[in-house]
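Before anything else, here is the set of structures, which you'll find just below.
The numbers here are math on the coordinates, done by the rules we state, and not lab data. Quick caveat: nothing in here was measured; it's all calculated off a predicted structure. Cβ atoms are built from the backbone, for glycine too; each structure is taken alone.
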Structure 1
Amino acid sequence: MALIRILGIVEDGAPSGPTVPENARVPVLMPRGSTLVLGVTVVNRDGSPVSLESPTVLELRVKYASRFANVVLQKTAVPSGPVGYAEFTIAADETRFVDPGRYVYDVFLTQPSGARNAVVPLSAFVITSSLVYP
């Protein structure tokens, strides 16, 4: 099992704080048939953490390499640890039959007010050949 930690920034048009990077794109590389935990720390543009308690929803979508392409994999995060941190777990069985190749992913935050904002814009998600064959 691999753990990748990334920073998600609520893209709501607010000005950036001095410690918040401008680009939240992080490429992900995953062997087909392996388990990946993607840990996301979500902050506002000023750097303050975002509460991810219910009914707030953090959603990951992996798609073919196009903004409007079909979704290959979709997950909802489970908040854990400090405020603003949640994890997506992609189990080995979920990618076992996905063709190796280049995909894209994004992460969206839906808040109780109904506001829906990207926290990780479209980024590369590469699935490589299996490490262990079934």
Structure 2
Amino acid sequence: MGIDFDPDGRDVEHGVSCGAWEAQPGRLYTPKYVLVTFSGIGQCFIAPGPAPNGSFVLTQMPANPCQWYADSGGCGISFGYGVGIIQLGCSQAPGFWFTKTYIDGSKLTFENAYVCGPITTYGEGGIGLINWGPDIGV
């Protein structure tokens, strides 16, 4: 954990090492923060409010260095990274806005797996993007 500099001389804060993350080509460190941007999530008729389209900074979880989380207006946004699996989600009890799981650990763009219909589905469609580094403003 610490602060290093990217080639442009900007500070980048590192988190606790996540072996699965750092095993991917070109990833030299595990970020303490990641930026999740949701766009195009449609709102189902039972949703308690507007869809969580926008950008959110997630912080690495102390108990699990391969998990990042943020609570944004009641929507719990999580990004989990493991060996052979990554998952992005947004939930607001008792329902869910967004979910997608991949087996390919190199994916950083997620398409929402939910469609309106089930009683606990608040959103459908849309994408989620993951970014990290000095350009996310943390």
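Annotations for the structure displayed:
- Comparison of 1, 2 by relative contact order in percent (Cα under 8 Å, 6 or more apart) - largest value held by: 1
- Parent structure of the calculated result 0.50, given that FRET efficiency 1/(1 + (r/R0)^6) of positions 99 and 115 (r between Cβ atoms, R0 = 35 Å, to 0.05) is the read-out and 1, 2 the choices: 1
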